[in-house]
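Take a look at these structures.
What follows draws every value from the coordinates through simple rules; no lab data is involved. Treat the numbers as computed from the prediction; the structure is a model and nothing was measured. Cβ atoms are built from the backbone, for glycine too; each structure is taken alone.
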Structure 1
């Protein structure tokens with residue numbers, strides 16, 4: 001890639017929002033509810049994965065999907081993108097992706113929690129279903145969000161949400177009102193990007209629920225990506241390679257290349273025979 005310090009800062013930033021599903025079924029709702037909020041200048045492309053599981057609610061397919069995420073972020077960096085959002089509040093594969101590329105990689109839940117103090121002191125996360133709840137509770141703890149009052153769910157799965165986005169929005173709004181009352185939270189973070197799209201569509205088309213103190217993780221991930229993309233273009237996004245994000249090739253370049261060559265999702269190319 002071209003050295004970021006040599007880039008023309010007037011050239012528009014390119015940001016990719018990866019819908020981490022093996023289907024394009026969710027691309028439209030994210031595009032229509034996210035792209036209008038982009039800053040003037042950057043282009044925002046919503047993409048999905050090929051050869052990856054469609055349903056990533058369960059942890060096994062979610063982990064398989066991460067293999068495709070890591071291939072995709074490398075491809076997007078090579079294609080000249082300045083930042084990537086992995087569009088799921090599991091924040092799947094985000095930390096490993098940062099090990100692999102120099103461009104910023106943003107997880108929506110992490111981004112939302114990093115912004116929440118600008119909107120209120122305490123918060124509750126409202127996610128989709130009970131399977132997601134413990135995963136998000138762990139992420140809250142990992143990121144040190146001590147003012148989180150808890151994680152609630154609305155008992156929807158993403159594969160069903162697209163069939164009735166208004167019902168999803170209404171259930172999410174109702175759960176948020178309950179959280180504000182029972183948890184004494186000041187703000188609610190939506191812990192699912194597709195719930196975020198459903199609620200945002202309702203707000204944009206009808207104005208309903210606009211008054212609620214609900215943070216859409218998609219929008220905050222986009223705004224984080226825009227800021228970090230600016231820093232990256234100016235040579236000021238210098239990710240540390242001494243610990244958590246140290247690269248495999250820093251230790252053993254040949255071994256790192258062999259790992260990348262041999263191991264893939266089955267649908268993305270069979271594992272090659274060993275020597």
Structure 2
């Protein structure tokens with residue numbers, strides 16, 4: 001009888017061990033399935049290199065047909081102006097009052113929206129004349145700005161992206177941006193292209209590509225060698241730590257991106273491979 005009980009006990013112990021092992025294997029499998037995938041790194045090629053004014057502290061760029069809009073920063077030096085296809089200034093420029101620090105811009109419904117850094121103001125201009133039509137209120141810092149079909153998209157230097165109403169500038173939706181390591185901070189200049197949000201990270205030589213449905217960073221582009229590849233013999237950040245990569249403008253007709261930086265000597269047209 002004792003021998004029978006020992007055999008039965010051993011049988012149940014063996015079943016318990018098998019069940020436990022299956023549970024661990026299943027758990028490990030689920031963890032593998034739930035793991036956040038690292039972004040895919042995209043490659044690029046340089047199409048053309050354009051000269052850029054080294055006094056222009058670039059905060060935002062966007063194409064308006066064959067004209068490039070540029071917003072620059074710094075107190076007392078912030079402007080909004082237009083450049084032709086050779087990057088020469090065109091027409092009049094808007095000079096912001098000295099108490100305003102210009103930030104990101106976007107063109108939406110024949111109006112140009114321009115953020116300010118800490119002043120909680122959004123300036124709205126007629127896209128043709130650059131005459132200011134109105135001012136809107138924004139409760140946070142203003143960094144990057146772009147739009148989709150119905151909303152403006154704002155970054156504030158954190159890890160959140162805000163979809164806002166273009167009439168009232170009220171927040172419609174907030175999206176947290178993350179990658180396989182966690183939330184991504186210092187999101188700056190923005191460009192929305194074909195359903196994806198391109199953003200550069202302040203102080204880094206990288207552009208990330210964000211899935212707007214989930215907030216996940218699905219792709220990235222490393223621009224560490226961009227200036228050297230463009231023939232620039234020095235790093236602007238060696239002159240001032242603030243002279244970093246900042247500026248993404250997609251040109252639909254050529255299917256290329258224009259990448260710039262604060263006080264950079266060049267604006268680089270690239271094509272993603």
Structure 3
């Protein structure tokens with residue numbers, strides 16, 4: 001397949017602009033929600049969410065399935081309109097300045113929906129150019145990230161449609177990172193990713209946080225959240241139950257401060273029934 005390249009003079013693309021943090025330190029609070037709520041018909045997916053996430057935090061966002069995590073991320077990243085409440089991301093009002101918010105964030109959603117008929121390199125190049133990066137910068141950063149994530153050069157001309165789930169996630173993560181966002185939203189980023197790539201991604205995220213980027217991280221893998229995140233919020237049925245460090249969360253739930261995140265999480269959202277009934281057909285030798 002012949003590779004298409006976006007020219008330096010491509011119309012409609014933003015001019016390269018300096019990163020906001022070059023001119024001034026990032027604001028103390030990079031994500032703020034007040035009374036944030038979202039209803040789908042008569043069902044409230046998120047209700048009265050008040051959050052503050054500071055610059056340079058690795059912030060974990062946890063909850064059972066259907067608790068409102070992905071809906072919250074959808075609102076914070078301009079993909080969903082709230083029913084009630086206000087929100088600011090990277091110092092900008094999400095509703096009043098959605099384009100300014102988009103310029104300052106990176107997003108890796110749980111389900112990948114992108115331009116599948118582009119090749120891997122075309123998607124990376126397109127993402128960098130609409131962020132205002134020069135072709136030289138796109139080539140450098142895109143190549144470095146794809147190499148680091150072990151996407152072979154021979155796969156750069158492969159259609160995104162033909163990539164495995166893990167490869168698609170790596171490509172979209174490359175697109176989300178290339179402009180070095182002020183706030184990075186990750187929704188289940190390690191699903192479908194092999195162990196070696198997971199370690200690489202964790203190293204990259206550590207570098208980002210050390211440089212001042214805020215990472216908003218949603219996952220069901222509590223062990224990873226506990227290792228990576230400096231603070232954590234736990235949601236259930238659309239409502240915020242608690243937020244803080246793991247010791248702070250443990251204290252809030254009446255557990256010892258050295259409790260692990262699994263115990264804290266289950267104490268807040270509820271454990272499964274103490275006695276789980278056996279399913280006779282599972283233990284039967286017959287099919």
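Which one of 1, 2, 3 has helix-only ellipticity at 222 nm (-39500 (n - 2.57) for each DSSP H run of 4 or more, over all residues; to 500), as calculated from the coordinates, equal to -4500? Clearly, the read-out refers to 2. The value 2.4 for distance in nm of label points 7 Å out along Cα→Cβ at positions 46 and 222 was derived from one model only; which of 1, 2, 3 is it? Value 2.4 for distance in nm of label points 7 Å out along Cα→Cβ at positions 46 and 222 corresponds to 3 out of 1, 2, 3.
When Rg and Dmax of the Cα atoms in Å is computed across structures 1, 2, 3, the figure 18.8, 62 traces back to 1.
As an exercise: mean projected area of the Cα convex hull in nm², for residues 102-205 alone, calculated from one structure in 1, 2, 3, equals 6.9. Which structure is it? Kindly include the intermediate steps, with their values, before the conclusion.
Working: 1: 7.4; 2: 6.9; 3: 5.8.
That value comes from structure 2.
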